[in-house]
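Every read-out reported here was derived from the displayed coordinates using simple, explicitly stated rules and does not represent laboratory data. As the structure is a prediction and not an experimental result, all values here were calculated from the model. Cβ atoms are built from the backbone, for glycine too; each structure is taken alone.
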Structure I
Amino acid sequence: MSTLLRTPLFENVKAAGARFVPFGGWEMPVQFQGIQAEHDHVRTAAGLFDVSHMGEIEIKGPGALEAVNRLITNDLAAIVDGQALYTCLCRPDGGIVDDLVVYRFAEDHIFICCNASNRAKDFAWIQENLRGVTARDRSDEFAQLALQGPMAVEVVQRFASIDLSPIKRYHFAVGQVCGASVIFSRTGYTGEDGFELYLSPVDAPRVFDALIGEPEVKPIGLGARDTLRLEMKYALYGNDIDDTTTPLEAGLGWVVKLDKADFIGRDALVAQKAAGLTRRLVGFEMVGRAPARHDYPVVDAAGATIGRVTSGSFSPTLKKNIGLAYVPVGQDKLGSTLNVQIRDRAEPAVVVKTPFVVR
């Protein structure tokens, strides 16, 4: 049995009362006080996440922007220095290698944040397909903290060396927090305002302790992170998207810029759009009390499998069981009735508008 990796904040998180679970090869905190309490705290105050397991890849040198733009579906040329974008990294057949946040420091300096479980795969893919410049895996040189919630910006500002108010959503700046060099990124995975902080693993423990010492802040685990992102219909790689799904099927067409310069997967996505989709990722609410879970079958009236649940959970905000599933086009309309096979029963569900919770 392989040894689980630990982030530079493991001891701090442990001291804060975390319960740990294996996640993508890492020993990560799943909860502290409980999912409901932690979820509510992020929606009303400020929650602190250790996301140091995420990967960081840097591409520098003349032609970096064009080289990276050829790998991703979104358009780096359409944003300015100091701005970030959400995008997909696709295979030639349109399947999703990973979903990323890409930071444009300059035309010759691009920084990528990728999913923890895909760090090695993404770096190998980027190295194999990058032209004219060299990628560097800097994952071990960074820790990452995410402070999210309506009071998060105010809290981070108390420790920041720069005025954070000019940093708009999906923009970033470099400065210091508690005297430590940091990238302040106004991004996140909860639907709330806040910052993701990239900093040295050496500095991260004292910054964590400073932030967690503020009265508005509580530590938050992966359990609440999952319910928060699900309420927003934010995709989880390995559940809702993977190399067998395309961005168009997953409702991520808004990050696919088919009119930009050629990129890997473009021809397949153009063809899929022209032919018409056969399935879509939809949000649903369960009619009864039974919760839907990942990989539960979606069945028709005769019991034949027509799709699969990709994510499912109780929504702490809505007090309902919600989920995501790929279903055939024609059964993806709002108000359509689905049946989720839960053990020996086909439980009814209704397709609803997403995001489930509007922030």
Structure II
Amino acid sequence: MPEALQKTPFYPRHIALGAKMVPFAGYEMPVYYQSIRQEHLHVRRQVGLFDVSHMGEFIVTGVDAAAFVDRMTINNVSRLAVNQVQYSAMCYEDGGIVDDLLVYRFADHFLLVVNASNIEKDFNWLQQNLAGDVILSDRSADYALLALQGPRALELLNPLTDLDLAELPYYSFREGELDGQELIFSRTGYTGEIGFELYIPTADSLPVWDRLMEAGSCCDLQPVGLGARDSLRLEMKFCLYGNDIDRSTTPLEAGLGWITKTGKKGDFIGKSVLSRQREEGVSRRLVGFELLEKGIPRPGYPVLIDQREVGTVTSGMMSPMLNRGIGLVYLPVDRTAVGQELQVAIRDRHLPGRVVETPFYKPGE
């Protein structure tokens, strides 16, 4: 028998709101409540609430915790101050990506936030490489996670807390209270908009959803499903594991060289391969493109240059903000210049497109 899908603490609210539920990473999750396009536009213009409790959370403690996390990730953990967050990735020895993740530095431990579909794989990878005085624990079941995203997020959330969130820098966090409930307020998100992610003890999480929805009447808060979360991140060219990055891709190929500190930190898994790749250059690179005619470039569609297939769409959609087809593709490095012409094979048609600058959309435009 197939394994039963898990449910987040907010499942009863999704059902009550009439969400379209789908299987995702072992969970039954809302893909939309009204429509993906409507929810996407609402986050860009107002504020939306996402249930992302399916994400994984690991705690790393011990005398050698910092050295261990630094060796396992490609960014420079030693640069993190307490209460800062870092976007990073873990790599295999050959430079392929295990996962992308967030690293939170607390005074006495680290919190690693990983993709839902990779929780077991990531935990096993970290366990296999444990060294020194380090204790690793999977705390995914202990946290519920909500993302409040959109230009009115601060207006909604700040009056509900004992913190001044207007003073919270991007990619930093604080521990505080919302209506007496202790939680972590993180100035992060995956939409490109002003936003916060709230880490809440699972057992006490449902009242936080209810309080946010109640207070949200001030700002026209709406719940948002995973469909719009995906389309919002694509407009920003934020990579999605399993689509745009995986074991067969390296951070340098994926445009993540800015988090790959080959020359600014000690040894880490994959460093020798990535250092050589940085020195010699990559043969392909992930770029954004737009279609010049009406069409939707879905993942897996062939991409051609001069009638020769050179790649496949990794992520693609009709952009709600730009009202045209956009997507990502790995192209030979000598064909990645902005303006490069290409075609996307959609059924029996080859639709013209071109490489464009990313992000596709800049919030506030």
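Please state which of the structures I, II yields 3.2 when distance in nm of label points 7 Å out along Cα→Cβ at positions 139 and 171 is computed from it. Computing distance in nm of label points 7 Å out along Cα→Cβ at positions 139 and 171 on every structure in I, II gives 3.2 only for I. Ranked by distance in nm of label points 7 Å out along Cα→Cβ at positions 195 and 259, which of I, II sits at the highest value? Between I, II, the highest calculated value is found for I.
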